[in-house]
Structure 1
Amino acid sequence: MTLQERIERLFDTSPITDEHLWTFEEFKKDLNAGQVRAAEPDPDVQPSGWRVNAWVKKGILLGFRCGALQDMSGGVFPFFDRHTYPLKHFELESEVRIVPGGSSIRDGCYVARGVTCMPPVYINVGSYVDEGTMIDSHALVGSCAQIGKRVHLSAAAQVGGVLEPIGALPVIIEDDVLVGGNCGIYEGAVVKRRAVLGAGTILTGSTPVYDLVRGEIYRREGDRPLVIPEEAVVVPGSRPVNSGQGREWRISLYTPVIVKYRDEKTDRGIQLEDLLR
C-alpha cells in the first residue's frame, strides 16, 4: 500500500497500534522534507490554482491521536505536548538562519534552505516555507499554510492555519509576496505571486476586497476561496453602511482595497536588502 492509502486506512482505525506510530513517523519524515504538502499548485483548479491534499491533513491529525503527553521542558519554562510533535531539528547544514531569541518551529513542517527567522516566530506543523523567505519578529505561520519563495512576512504578520475541516484549502501565499506589518491572512485566502499587502491589511473569507483599478469585487463564494490577484497592492480601507441605523450614525466597515498594481516605484519601495538574508 502507498503511504496515502495507509494514512487513509489508519485514520479511521482504532485503537492506536505500533502501525499507527511508525506510519506516522514515515509520513512526518516526508513532511519535513517537503515531499508531501497539505496543498500544492494545480493550474486546473481555478481561480486559486491550488489543490488541497486532504489525506495529508489526515496524517497530521493522526499524529495528534498517536501522541502521548510528554514533558518537553528544556529550561525554566515548562512545556507539555504530544511526543509526536517535538521541536523541529535543524543543523548548520540545513542553511536556515534562526536568530536567537525564542522562536519555535514545530516538527512536521518544511523550512527550505535560505529561510531567515527573526525572533520570536512560530511555525506550526504541516506548513511549507520555501527558499529565501524572511519571517520577521512576532510572525506566525499557521498549520498547513503554504508560503512561497522570497516572501517577506513583516513583523507581527499572522498567517492563519486551516487544518480542519480536512477538505478546506489552507492559506496560500505565493512567490515574491510582501506581507506588511500587523497583517492577518485567514480562512484559506490565496495571495497570488508578487502581491503586496500594506501594513494592517486583514484578509478573511467574509470580507470582500474592492479592486479600484479593475472595478472588481473579490470574495469567497462557497468552496471558492478569496483570491488576491497577482501583483495587486492591497491596503486597509473602509466602506459606508448605507442602510438603517448604520447610515444614520455614519458608520463605516473595514474592507481591503486594491489601489494599484505593482510597478517600478512599488518595487523600489519594498526592496529587501540582500545582506539581511
Structure 2
Amino acid sequence: MAYRKGANIIGFTPPFPPFIILYHLVVALVRIFDWCVYRVRITGRENLPRTGGAILVSNHTLLLDPGILAHALRPRRTYFTMLEETALIPFLGTFVRLLGGVPIPERPGALRALDRAARTALRELGFIHFFPEGECYRENQVIQAFHPGAFLLACRLNVPLVPITTVLHETRWRGRRSFRVAGKDILLPPRVTIVIGAPVPVPLTLLPAAGQGEDGASLKRAAKNLSEQVRAGMQATIDRERGSKTMYRGIMPRLVKHPPREQADVPRPLGDERAVKAI
C-alpha cells in the first residue's frame, strides 16, 4: 500500500507475511555484500537489551547504513525512521516500508505521531532506530550535532538509548585509495566496524514532570543535553577504534529535490553549536 501524507507511519507489522519474507531475503543478500565489500566487523551485540524496549541511535555515514545495521542486529530486528519524502516515492517508498522503514512526518504534531509509532514499534519488535544527524554525511567520522527528537521520545517513553557507532577504516591497495577505470575514479570501499554500545538509561531527572507538555522547554533542554552526552560517547568510540577522518565526501544528495540546506557541507568539530530542531 502506497504511503500518503497523514497516514499511519507504521504501515506493516510482523504478522504481515511479505514484511517477514522480504526482510529476511534482503538481509541475507546484504550480509554477503557486507562481508565481501565492507568486511564488516561487529562488536557489542551482548549490549542489546534482552527485555523491554530501546531506542537505537547511529551516526549516518554510508548509503547502506540501514542494511549494515540490520545485519549487525540480527536475529533481532528494528524499525528504521526515514525521510517522509522517500516514503512518498512510488514503489520505492512501499519497498522501504516493507523492510521496516518509518517515515518521519513533516506536519504539526509530528512528535505525537512519532510517539504513537514508537510505542507500536517497541511493542512489535522492541526497537526503533534513528539517525539523529538528520543527513547522511558520506564517510564522515566527525559526528555532527544531533537533532533531539529521538532523545525526547526516550524521555517521554522512559526507555534506554542504545548508541550504535559506525567506524570507518581507510582501505588502500598498493598505497592508493582510488583507481581510474573507464575514465572515472573508483574509490576503494572502507572497512566497517559496528560498535553496539551499552544502553544509556534516561536519568530520572530527565523524565517529564507531571503536567509538563511535549513542548516543555525544560524537557527540550534535557533531551538536548542527553543527545550531546550520547554523541560525545560515540565520537570517543570512533577515536578509540581509530576511525579515519580523511575520507569525508559531503552530504548525500536526497532522492527528491528540495530547497538548499542550511548546514555547511563541512564536518564540524564536536564543540561547535547549531540551531536544534525538535525532529
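Here are a few things to note about the model shown:
- Label whose coordinates, when helix-only ellipticity at 222 nm (-39500 (n - 2.57) for each DSSP H run of 4 or more, over all residues; to 500) is calculated, return -5500 (choices 1, 2): 1
- If Rg and Dmax of the Cα atoms in Å is computed and equals 18.6, 64, the structure in 1, 2: 2
- Entry that produces 10 once relative contact order in percent (Cα under 8 Å, 6 or more apart) is calculated, selected from 1, 2: 1
- Comparison across structures 1, 2 (criterion: FRET efficiency 1/(1 + (r/R0)^6) of positions 30 and 126 (r between Cβ atoms, R0 = 25 Å, to 0.05)) gives the highest value for 1.
- Which entry (1, 2) yields the derived value 21, 37, 40, 2 for P(r) over Cα pairs in 10 Å bins from 0, in percent, for residues 22-61 alone: 2
Any read-out appearing in this document is the output of simple, stated calculations on the displayed coordinates, not a laboratory observation. Predicted, not measured: the structure shown is a model, and the values here were computed from it. Cβ atoms are built from the backbone, for glycine too; each structure is taken alone.
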